[in-house]
Structures are given as C-alpha cells and as structure tokens.
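In what follows, structures are represented as structure tokens.
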Structure P
Amino acid sequence: MSQNTVSIKLDKNQIENFPEILLALGWIPKLLKNDYVEYAFISPKGSVATLYSSGKLVLQGNEDFTEAISHIKESRGESDFIEPHIGVDEVGKGDYFGPLVVVACYVNDEFADKISQLGFDDSKKFTDHKIEQLYNHVKDYPYYYPSIVKPTEYNDLVNEDGNVSILLAKQHSKCIEMGLKDLKEKGIPCESVVIDQFSSSKNRILNELGELGREINIKQFHKGESDIAVAAASIIARGIFLEEFEKMNREYDFTFPKGASDVIDSGISFIQKHGREELRNVAKVGFKTTQRVLALV
C-alpha cells in the first residue's frame, strides 16, 4: 500500500479520549519536542499519528486508518451532531480554460462522519491527484447536485447577464433548487443551506433564489469551506472539473494548463492549431488574457 496521509479535526471530547483509544488499539506513545504537538503515537505497523494543539490530527503511514478514525470519531459529544444541510461551492471561476462547476451537496450526520474520516477539507488545499482519490470515494453518493457550465455556455451567459457574479448566483440557485426539490420529494430533512460567499453583496444570491430556496435558512460567509457540507461540495466540484478538463484535453488533443497565470503561450498554440473561433469553446474569453493572446497570434 502506498503512503497514506489523513488529516481530521477533533473536538474537545475526541481530544480527551484520543490517548486512551490509541493505546487500546496497540499504538505506542512517541515523545516529540514540539510546542504545537499534544500527542504523538506510532502504530504496530509503523504509522505515525500526530495530534496538534489546534485539534488537528494527522495520520501518516502505509496502512488503512479507517478503524482508528472510526473509534476516535465515535467518542464525539452530542453537541457535535451535524444538522442535515446543503453546502454549495464553485470551481473553475478563476481558470482561463475549462468549465465552471457549481455543486450543492447534502450532508447529514452519517455522511459527515464518512467524509471526515476521508479527510475532506477545502479543495484548494489538495493536489489534483488527491482530489481524484477523494472524489472517487463519493462520486456515487446520490445527494449532490452539480451544474457544469462549459466554456461556450459560460461565454454566452456572461454576455447575457453582463456580470460574472450574476451568473454565479444563478448557478448556485439552480443547484440549491435541484437539491431541495429532490430531498423534498424523497422526504429527507434539510435544515439550511450554507454558501461560500462569492460576492461582497449577500443579496446577490438571495435575489436569484428559486421558490424552495426562498423558504429555507440561507447562510453565507467567506471561507465557507470550514463548513463540512461546503467542503464536500468543493471537493466534488473540483473532481468534476478535473474530469471535464481531461475530456477537453482528449477532444482537442491538447494539454490545457489550469489556472490563469501561465496560459498565454497555450492560448497562442491552441489558436494556431484550431483557429480563433474555437477559442471560445475552451476558454473564458471575457478574461483580459484573451486580448493578449489575440494580439500575439
């Protein structure tokens, strides 16, 4: 088995019970001279568990940590019960090439436990390879609701709306409405919706909400990935984005770069190979990058 690294956040009860649980599982205490480390243990197979004073637990080694994490998570207090809710996040907004992907993900207590054990967190913290691994664990989960806006549609909608924030608000609303409708039809409780705030105005999304979205408690704040459902939406959206990106690479027999900083040369090469008109089918042409690319072709 390859090196496995899992990071989870423990609550007060879990931290208190942590040493006893690992000792019961046969892990051996390890002395570390580090002011930020509360406990460190070594497993019978040589893996290392490090609990930092922040409450962050990092497990590293060539073994499956599911059992250990399960025992640790079971020690949580009643106050840590997750109220069923939806989290929403988007990926691809800042990428010149590729789609915009928005996902609404429903999380209840059971699913929260699963993805916490897997180490779900803000997708920006992980490599593409790690995202693919995490996404593959949950891609068959039935309660996430994606919207994939491919570059052609993205460019048309930006021209239509005249503002990327309006486009984002409409896509968030679309995913929220899909989720709430599905959950309602299946009789599944959902207490609220949490959004990683993408606009300085909270009314931006509120103005675009559908019928069901207007009836539920909407919470939005910056750094929304601190919420487990938003973190789940973030990981899933990134996983879908990577799938779509690879499809685009194959379709055009071209290796598109991610992000927006080193894309000029690729834009020029793409136009030389496929023509100017095709650029709007693979890139968000409203970026100022497009003017620089076209000026150099």
Structure Q
Amino acid sequence: MVEAIGIEAGPLSQWLHKSLIDLGLPVVLMETRQVKAALKAAPVKTDRRDAAGLARLLQMGWFRPVHCKSLSAQELRVLLGARRSVQDAAINIEMSIRGMLRNFGLRLGRIGKVSFEDRVRELTEGNKLIQLSIEPMLRARAALRSELVRLERMARDITREDPVCRLLMTMPGIGSVVALTVRSSIDDPGRFRRSKDVGPAIGLTPRRYQSGETDIVGGITKAGDLDMRTALYQAATVVIHRSKKQTWLRAWAERVVRRRGAKRAAVALARRMGVILHRMWVDNREFQAARQI
C-alpha cells in the first residue's frame, strides 16, 4: 500500500502532481533547495539513489511542502510569461538597433515607443545599406509590439471580470499585470496561516548567517516566487516615485526613504504591499487610503 509519494518541485511536477491526485494517490511536492541540499551529501549520484533519498526525507519528515498551483493559476502564468517574453524580445531588438546606430555616431536619445521607428528612419536617411539592414528589425519590432498590445488587452479583460483582481487593484501601484501576478502566485490565500508569511515566501525578508560570534544580516533571501517579488518591487517603485495619490502607505514609504534610502524603501514597501494584499484578499476589503498612522 502506498502511504505517500514525494516529488521534487520542478517544471513537470505540477502536471505529475495533478495526474497522481486524480488517481487517488497521496502526493507531496517537496521544496527543491532543501531536497538538493540533502541529496548533495551522497558521494555517488544516480536516479535510484535520488529516489531512495527522497523516500527517506519523506519518511523522516525532513522536507518543506510546496503548494501546487491550480489549473487557472497556471493558465494565468502562461499569459504573463508570454507577455514577458514578447516584451523582452521587443526591448532586445530596440537595444540592438541603438547599439548598431551608435557605431556611426547616431544616438536616438530618450524617445517613446510610438516615435521610435520614425526616429530611426530619420537618422538612417541617406545611407541605403544601413536602411536595408535595419528595416527587417523594425518590422519585427512592430510585430512584437502589436502582439504585446494584444496580450496586455487580454490581461486587462481578465482583471475586469475577476473580482479578486479588481479588489487588489484598489491599492495604488497595482495594475492589471501586477494583480494577475499576485493572484496566480498566491493562488489560495488559505495556504498562508498569517499574512506576514507572504514576505518570507517570496524572498523579501533579510538573509541572516549566524555562527558563534559571527552574525551577518545581508540582503533579501530572494527565495520563492521571482515573478511576484519582481512585480511587487516594481509596484513599490511606482508608489514611491510616480504615484500622485497621497496615502498612509506612501507616507510610510517616504519616511523609510529618508531613513534608509530609496532602494531599501522599495524592498520594504514591496514586502508590506504583499502582506496587505493578502489580508485584503482574505478579508475581502478594499484598500483604505486614509488609515491613521
């Protein structure tokens, strides 16, 4: 009789987890870093030894369970991943064009996405070879930007219909992309016993190394969900530098900026925003801008 099945978290683990659950088998996803550290002690590494090591960890309970995201959350992450990939490809082409023109002393300067193509054609006018070389890149960039607009429109349409996303977007700095990222990353708010547990789960708490007389507190751990950590940091940067609406949250961040600097304040604000967003979701309450501080 199978008492438990342990699977190391990885690219195919969620699919395997769902398939085994559908068969009625008890399955546990095991945190990758902890499993890797435990199996690293073995002098010889084979698939059979790794399987035996996973079984021993599962038997002794020396593992940290990982949440398996729902199918809807995985679908949202596909949309967000596609948007990020298309956006990165468009930016890479733009940076390549800038680098190619810089060799000839042609500098685009600070210019928006709309006027980028016209500015490139203006600078390359009169040089036929450069024009013929850059033109395919401009067409590729235009196609990527068009698809990016379509993907972002899909994201906005989803947030309009999703009550959780609409609730999260009542907080300043939270747009459709950030709301979808938070929704897909947390997936089930009940998996966190306390809202404060969100910060450590996405790697926004300080790293610490203590041994004897040594006690070092470093930067953040950067463990957990990279997408949510990045999204919250970007949202915190918007609140600190671009938001015009004065709220208790921004006032708190401004005090941290004066005391510790803008970068550390952005990290601290990102962690606090994650905690508040989780509590908003659990309590089904909109963000209160006029809270007493």
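0.30 is what came out when FRET efficiency 1/(1 + (r/R0)^6) of positions 99 and 259 (r between Cβ atoms, R0 = 35 Å, to 0.05) was calculated for one structure; which of P, Q is it? Of the options listed, only Q reproduces it. When mean count of other Cβ atoms within 10 Å over residues 27-34 is calculated for each of P, Q, the greatest value falls to Q.
Identify the structure, out of P, Q, from whose coordinates Cα Rg over 2.2 N^0.38 Å was calculated to give 1.25.
Q
Using the calculated result 5.7 for distance in nm of label points 7 Å out along Cα→Cβ at positions 139 and 251, pick out the matching structure from P, Q. Answer for the origin of the read-out: Q. Identify the structure, out of P, Q, from whose coordinates helix-only ellipticity at 222 nm (-39500 (n - 2.57) for each DSSP H run of 4 or more, over all residues; to 500) was calculated to give -13000. Label of the originating structure: P. With FRET efficiency 1/(1 + (r/R0)^6) of positions 131 and 235 (r between Cβ atoms, R0 = 30 Å, to 0.05) as the yardstick, tell me which of P, Q scores highest. Answer by largest value of FRET efficiency 1/(1 + (r/R0)^6) of positions 131 and 235 (r between Cβ atoms, R0 = 30 Å, to 0.05): P.
Between P, Q, which one scores greatest on Rg/Rh (Cα atoms, Kirkwood Rh), for residues 67-202 alone? Before the final figure, lay out each step's value.
On the way: P: 1.00; Q: 1.14.
Comparing P, Q, the top value of Rg/Rh (Cα atoms, Kirkwood Rh), for residues 67-202 alone belongs to Q.
Of the structures labelled P, Q, which one yields 13.0 when Kirkwood radius over Cα pairs in Å, for residues 179-242 alone is computed from its coordinates? Matching structure: P. Taking distance in nm of label points 7 Å out along Cα→Cβ at positions 43 and 227 from the coordinates of each of P, Q, which one would give 3.3? Computed on structure P. Using the calculated result 13.9 for mean count of other Cβ atoms within 10 Å over residues 19-26, pick out the matching structure from P, Q. Considering all the candidates, the number was obtained from P. When relative contact order in percent (Cα under 8 Å, 6 or more apart) is computed for each of P, Q, the one that comes out at 14 is Q.
Rule-based calculations on the coordinates, nothing more; no lab input. These numbers were taken from a predicted model, which means no experiment stands behind them. Cβ atoms are built from the backbone, for glycine too; each structure is taken alone.
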